[in-house]
Structure I
Amino acid sequence: MNKLFKASGVALPIFSLPGHYGIGTIGKEARNFIDFLHKAGFTYWSILPLGPTSFGDSPYSSFSSKAYNHFLIDFDDLLDKDLLKKRDIGVVDWGADPRSIDYGKIYANRIRVLKIAYNRFRRGQGDYQRGYTSFLRKNSFTDYSCFMAIKDINKYRPWTGFKGISREYSADCFRQVKHDHQSDIDFYQWTQYIFEKQWDSLKKYANSQGIKIIGEMPMFVSYDSIDVYKHHRNFLLNSSLGMDYVAGYPPDVFYSQGQVWGNPLYNFDYMKKNNYNFLKERINFNLNLYDVVTLDHFRGFLEYYMLPKDSTNGLNGTWGATPGKEMVDLIITDKSRVVAEDVDYHSENLTSILDELNMSDMRVLEFAFPREKGNFNKPVNYPYCCYSYTSTHDCKPLKGYLTDLNSADHQEALKQINLTCRYLGVKEAIDDNDDMTRAINELNLASLSEVSIQAMQDILHQGNESRINTPSTIGKPNWTYRITNDDLNDDLASKLLALNRRYGRYVND
């Protein structure tokens, strides 16, 4: 293989995979999807964060930035390992719609089933016994497990509502919890062990099939998390450990009122005194988990937007400075495996910083049509050192986006798409949303970007019913999208393989 080559991949969250138990998991169906990617000539699978989700079900809102989502554990594997019996799961209602996750039923039933498997494991049953003692000695997930046990004791309240000795973190508090609630802590540690075993097996399988996994690290962490509960000095909190200011984003071309994210802001002055260990540990955790790590909202490493806590929009914020490039250079040791997600902001200064750090960044084709200030997302301007996406989890799928354009913008989009098609040697589109989606997908493959990622919804030409998330909104239908096995057919794989070959993205040719 030449040193310089172009590859391609597909973006699809783990939770969106098919399966019988209400939500996609890291088991058999994930392997089947890897087989599909291999047959279709792809090299990358781009997924969303894998942390344990909290209120709102968002993978960007997690109880820990260094733990795994136990709802993604595969039950079929636990059946094979004799930790579950068919009677344990055969009569459970996981939801009636195979294309949508019912989180109410997931939360009601998955913990119960996992505890059945855990109790068998605790009695010495199953094939995962070997290695557990070594896992516990690493002590990697003890803090997270203690935090979750305390949440259980406090009826899942946020840590600001914890009662008694657990109201604020202390070593004495955790010692007391370990003494009084060891079985609860053991359960959560066990879920991390099982996830790690299943994930290691899945990732090895992916790599054996020539598939690399791109994961994402959120810039900010959740306020209701072990990260803030135990390590609160790393954040800009008041004397009561509350937030006077929160993270957000100012108005832009997509959100005229801006956004209020609500995450706590980092205390970079304190972090600097500790050599940025908190951020280093987060990045290294993700580098150990994935082949490539996307740093969400990379701008936040260079400057952050702060809003008063009770803001209802992003209009009244101010920018704060970070240590910038020097900090990024220090905390990321392997920059060849890191991608800067900078689609919300770009400038000549940022280009210079990325060049100096020798880091790749992202492009999104949906943002290029019909109009864009500047040329950042136009496929004809992509540099080699970028990862280009047709759309993202926060976007409308391409077909839905095109459908919602007004008549004038739709015609302008068609004009710009076809001008780009002529430049890059792609068949021009007719005035049809499906064919325009097809053309944008191919423009992504035809561009110069090192890695071209197609969202699965765009490959399937699905509309807004398949949108994964609408920013600044909470609840259904966010994070509920799923595909079915019928979507992953051999005919589609053959067509995609032909496209990857046509545009020089099939690395085995």
Structure II
Amino acid sequence: MNNARRKLLSVGALGCVALSLPRQLFGAGTDAAPWLDVRQRGAVGDGKAIDSPAINKAIEELAAAGGGTLHFPAGTYVCATIRLKSRVSLHLDAGATLFAASGGYDAAEPQGAWEQYQDYGHNHWRNSLLWGEGLHDIAIVGRGLIDGSNLSHGGEGPNGAETLAGIGNKAIALKNCHNVVLRDFSVLKGGWFALLATGVDDLTIDNVLVDTERDGFDLDCCRNVRVSNCTVNSPGDDGICPKSSLALGFARASEFITITNCYVTGAYEVGSVVDGTWKLLPPPLLRLATGRIKCGTESNGGFRNITISNCVFDRCRGIALESVDGAVCEDITITGITMRGITNCPIFLRLGRRLRGPAGSSVGTLKRILISGITSHDAAPYPSIIAGIDGYPVEDIKISDAVLHQVGGGTAELARRQPPQEEAGYPEPTMFGELPASGFFIRHARRIDMGNVTIAMTNPDARPAFWLQDVEGADFFRIRFPAGAAYALEHVRKFRSFGCGSLRDLQFDAVGPPRTL
């Protein structure tokens, strides 16, 4: 190939990359984005030299010129903190690795008065491999790898509350940014969070693979977020996790979020998803796998207008929506979800009174939740849970077109158990202990609709399929039950069950004595 031909193809390839980036990343008044090879500014990429000083200098240069793209050819770039800048994109070629150094990171921000209301990792951004604050029009794209093997998981400092000086504990941390694109790269061992996005608006995360010990994506107090086509393996913590903490110093809702076409799991050894070997964890660890999609636990500001669709859960915990710190959690649609090997319960909806926040915080809400098109196979050991607290019910929950298959095996003694309220407890399906239902445990709820739902068991189960206590307005239509009792009802009013196989249609409005049907 002659030089002219090679140059033409090179320019064409760069043009294709530029077309995939936001137009705002281009330099002001130019027809194309400035493109700078990081090696032209002193980065070596040999896996030994510390390249972050050269990288930061190149980022500053591009920012001063009005923006552009910093290109990382194949190589291993050992880095401490990389400081992102507005209108600057990082492009990681296939074979390019940003490898977290063992020390030398920027210091965490000084502690604020709000820090007591969420874990240490949520309050600090600068002690990260890549961080940015108050930025706009930024991107990290390309088929490269961010390797955080030297990042801290959190909990190493005094009283287990913080990381040691000079140590990084997040792969990517962004605060108060907007117009952000993260696309096509992979993260291995992302520290406390592979991504901590706090107060980040207009955020796109697409085709990103995360293989990590703790959380994958934490979307805290964020608005207008699109997460799509991502794979997250996180055996020890949550996969994709909208939150609404007080880390900004005030309550702010996470809202207008879509999560679609994603795969979450906690089943595989960390590192084996990135390298393609997909090695299953041993059974004792597999039973503890997390790896789910969850709204919470930090829940001060709220969760509103969220859609989760077309996602696969593989041997991890199930979907969880939690409001325990005063959050307004409402107008959420979950559809087209398949689950296998769920390690606790398929669906967990919890309104509680933990109130981890300033004095005077009040209980929030959890209402107007639509869940449809759900399949779950081989979940153990808990049924799905819909639970408010006395005086603060979960409201307006509609679940339809679902097949929920449980391991089963519950005893008659367990069917008689009255679980504790645990109003202020940490929200997890395990919080109530073993439960007296095989399909759904529903307590302190109003207006629950179930239609075209199948509850199935691998092993015979002596518990009723649906256990309801303090529920007003419960409609069940075309439900398929396993062998045994269908309902256990206590302090239930405005109840209807119709078209449910061999079970006779039943309707009553007033509260009657406890009954099992």
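FYI, it's all coordinate maths here, none of it is from the lab. Because the structure is a prediction, the values reported are computed rather than measured. Cβ atoms are built from the backbone, for glycine too; each structure is taken alone.
Out of I, II, which one gives 19 for relative contact order in percent (Cα under 8 Å, 6 or more apart) as computed from the coordinates? Walk me through the numbers before you get to the answer.
Details: I: 19; II: 7.
Among I, II, the structure yielding 19 for relative contact order in percent (Cα under 8 Å, 6 or more apart) is I.
For which of I, II does Rg and Dmax of the Cα atoms in Å, calculated from the coordinates, equal 23.0, 70?
Numbers: I: 23.0, 70; II: 24.9, 89.
Matching structure: I.
Work out the source of 2.4 here, i.e. which of I, II gives that when distance in nm of label points 7 Å out along Cα→Cβ at positions 386 and 466 is computed.
Details: I: 2.4; II: 0.8.
Label of the originating structure: I.
One of I, II was used to compute helix-only ellipticity at 222 nm (-39500 (n - 2.57) for each DSSP H run of 4 or more, over all residues; to 500), and the result was -11500. Which label is that?
Matching structure: I.
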